[in-house]
Each structure stands twice: as structure tokens, then as C-alpha cells.
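Every read-out reported here was derived from the displayed coordinates using simple, explicitly stated rules and does not represent laboratory data. Predicted, not measured: the structure shown is a model, and the values here were computed from it. Cβ atoms are built from the backbone, for glycine too; each structure is taken alone.
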Structure 1
């Protein structure tokens, strides 16, 4: 059995369209659908249950964010594999079968994502994950087909690339449940954004791999829940990327990398100031202040990672870009994935 976990906060139309599409795609398959009610603020959950009475609903008293909502769903999942799915997606008919096949073929693959295309322009990659996530050693993520605001058309250019990636998008990813539990599930302090990268970093430290299956396709309404210009989103992205670095690197490498990351954030703050981008400037400052004010949380996060680590940092960083992706993009004009890989 595959358990499908869908955290939901609001938006009746997007949820019902997602479930309509999902039921068509999984017709006849052995699955359970777990809809996590993240203290939703409208009638969307009730409407969903009326139309799809076999759905299991997990009601939470407060909004625990994407991370907390998914964790509650995973804990209640019956399946060997768990599909984490955004409520603003629609799906090609055989997407789930292709993802399951990949996990069954190789027990060392702990997570796999489909190709994610834009709901609004189905010839283009989606902002959130595109054709597989990558990252630089300073904690800045990007994807095959999407680097910052440059989004490529899908012409099959990544279909035959190496399937191993650094992170699978939380928009749609199939997890091996036993590995996710052993890794400690999502860090709920992240609330939302980059929690999937952090989890899969830990999975790789345990000796597993993450892959993309381009033959499986879903379409995503990127930004339907939280706009990329949202001050909260900017803050969470900055804070969570810093928290990932501090939690997952061994101390010697962290001592080398973290000062460079601080310098890059100072540059970003000055650039934001020149552009009068107060939202990003405040997000950067808030992120660093949060880390300074939570030393015990950082200590216990590092302790948890140390308890599951089986792989050395050098075996992880060889899959990372060694040059800061923001400098490549904004200063050197490297806008596309094939240009980045040449560096």
C-alpha cells in the first residue's frame, strides 16, 4: 500500500481539483489518502469528505505548517511508501506507479520526485522542484530547470540526466516510510520551506540516495498557498537554509563554510538595501537573530544528526555545487542549469 499525505490549510477549489485528479490517476491502485486538516479556515475539508468519503482526515487543533502537518500524516500512514503531496497539484495518470517502481527497484533510494511542470504553462517547469533539486555547499538550493527566477521550458533536456539529485521537492515526493521515521521526519521548527531538503540531507547522511523520475509528471500551481514575495516566505527560506547548514555539517566543515555564508548574507542584505527591498532585508536579519537566540535547539539538532550519521561530509558535498549559486546567477549571469554545471 501507498499512503498519500496531503496537508491542507485553505482553498476549496484547489483541493477538490487535486483530489479529482488524484482519484483518476490512482484508479484501481492500493492506496490510502490521508488529508491533514491544518486548522483550516474554510469549509474545504467538509466539502472534500462529502465528495470523497473514503478519505481519512487528521484534524489538528492548530496550524502546524507543512512540516508538522506531514509528520502527523506520516505517523498515521499504513503504507510502506508515503507520497507527500501538495494540495495545489494535478497529476498524469501513471505518475504514482512510476515513482513506486523506482523505490522497489533499489532499496538504497529513500525518496523520489516526479518531473514537476507549471499548472499555468504546461510546457514550462514549475518553480518548486522542476526536474530535481540541487544545492550549493553554502545552503542555497536550485533545481534542474529553475534557478531563482529563471524557469526553463521542458524539452526533455533533463530526462536522460543522472537521476540522482540532492533533494526531491515536497510538492510531490515518494518516501520510504521506514527511512523517514529513522531520520526523524521533518523538523517541525522549519514550519514550511526547505524542510524536505533538511530531511533528505539526513537520509543521505544515513547512506541513502534521492532521485528524480522524469517519466512521472505532475503539474503545480506554484505560489497558490504562499506567494514567493511573502515576507514570511522570505524569512523562512533564509532561516531554514541556515539551520540546515548548522545542523547537518560536521563542526570542522561548518567552521569553514559558515563565515562565508554570513558574508554572502551581508552582501544580500546590502543589495536588498540598495533596491529598497525591505522585506528581504528584514528576513535576513530576523533569520540570523533567530539562530543566535536558540542555541539549545541548535545543540539538540546537531546531536540528533550525529546519532544517525553513517556518511562523511566529503561524500555528501561531492554532489553539491562548490561555488555560491547567487554569485553565479546575479554577478556572472549564469541563468541556466547547463551553464552552472560547467563551473
Structure 2
């Protein structure tokens, strides 16, 4: 098969990441959780087992670990989220724009996503007062997509640029998962999540086909994208929002779900683009967890280790929700795939749903 002929394709001109300044090994965090739950949980050794099984080596946290005990309610946690998120994202965006010599006031649209805190005015609006964007910047904050948000944000940016080929889009994701911790929730989902999720932020600069900096900032093209929704699956992943904030919903069947249900949507997507699974040279996949990564490889018929960048990101940083796939995108860009290589960027999230993006170098 041969791919379709594409018009008004956008390019990924740059990807950049940023992490909170406080880094802890998994051993250090396990010790903290043992102390936290020693008197509440009937078998504290099981907590350690859960945390080691997720194959995370270290994580960055929005606050020093001792500061979390001072957060007594959702309001305090959310205030900490806004403060930390703004510090990280301002640093992230300034670094990316400076590195690529791209003036902030030349950004046409700003899409942002986060699902670990609430801010009204939104984070992007608050950043308008810190970074010299144009006052006419088009802003689109997205909430509720969870781990799928990184892929979905790139898709929505590409959709916008198809209709505005002279424009540029800044897409930003920031997730401070540590600030959603429910200290009194001893459910398996919360215990597993407390060992799996970390904090981080990422940004992507996308250019329309006719943008004047297209040759100066070359990058892979976004050829097509597809959203896939699985009906009646709200119970698989998400938040229950209550007085104490965000309580995680995480079905243990997610790895099996990925293995069984992901492939048909990917196959159909590629078929409509004149391609098959065998035509894809590069896979950029959100690292939901070690079993999810394995489930994706098996379900898509990939060789074991194909998603090694996903496993490496999980080991270094933990699951960063919507930001994770952008960290892996940055690492993938650094490998410089040969011209003509085809890639699929993929992430799954609440509803249950997935977002697929076809990329060509």
C-alpha cells in the first residue's frame, strides 16, 4: 500500500520538557509511604510490593516531600498546584522559545491541557501576564482527557493548522499528579497510583504548511489523526471528585483492555490512510504502566522492546499523565529517524478512549 496524498500538513518544529526541582528515588518514596500508611494498612509490605511492580525508578515532585503533610484540604492542594504549575510552565515555554529563536508574540494559538488541578482563569491566561504573547493569542484550555491529553492536544493543534496554514500553535501539558494524593484512601487503585504517577510538563511547537519559519525549523509532518471512543467504559479510568479533591479511578483490567481493543482502531485508521501496521517504523506510546506497555506491544503485534522509550520514560519519571507521551516524542525526535519514516503517536485515557496520530519524517 502507499500513503494518501496530503495537503495543509503541519510540522512538529520542536518539543521541550521540564521537571519540578525535587527528585526522589522510588526507594525514598516507598519509605515515606510506609511511614504514612504503617498504622492504617493491614500489610504495609504489600504497599512496597505494589510500588516496585510498577517499574518506576525515580520521580520528580512539585513540592519537597515533607511539604505534602501540610496540605490539609483540596483548596490548599489546588493552590499549590497553581503556584507550582505556573513556575514550571513559564520556565518550560521560555526555554523552548529561546532555544528555537521563536518570539512569543508570533505564536498564533495556545492549546493547553492538565487534569491534576483546577484554575480559573486558566493556566494559559495566567501565563499571558508572565510571557510576552500577543494580546490577540487564541487560547484553548482542555480539561478531562487525562493520559490521552498529550496526544489529543497535538491532534487539535494539527486540526487548527489545516485551516490556518500560515499560523503556529504552542501546545502545553502540565501534570502535578502528586498533588492529587488521597492520604486516607487505602484502595488498591490509590496505592498503585501513588507509586506510579509523577510530575512534569512538556510543550510542542507546531507550524502550518505555509508558515515562514517552516524551513528554518524543520520537523516531522502530521499527516492524519483519529479519535477512537469505546462506549460504556467510563469505569475504566478517571477521577471521582469530592471534598478531598481528585480520587483516582483505575480499573486493573486496563492492560488487558489495551491488548484486546486497541488494535482494531489502529488498523482501521492506517487502512484509511493506505497503510498497514507493517508500514510503521516508529511507535510513540504513552507509558500507562509496564503491563500496559506490554499489552500494547502484544495487541499490536509489535516485537518485544519496540516501546523501549516508553519503558525508559516510565523508569526515569513515572507516568506523567498527559505529559508522558510528549516526553517520549522529544526522545524520539532526538533519534533522528530516517527521512520517509512513518510513525504513530498513541495514547489512551478516560472514557475509555484513544487518540492516534500518523507522522512522517
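Using the calculated result -11500 for helix-only ellipticity at 222 nm (-39500 (n - 2.57) for each DSSP H run of 4 or more, over all residues; to 500), pick out the matching structure from 1, 2. Label of the source structure: 2.
A value of 19 for relative contact order in percent (Cα under 8 Å, 6 or more apart), calculated from one of 1, 2, originates in structure 1. A value of 1.6 for distance in nm of label points 7 Å out along Cα→Cβ at positions 145 and 273, calculated from one of 1, 2, originates in structure 2.
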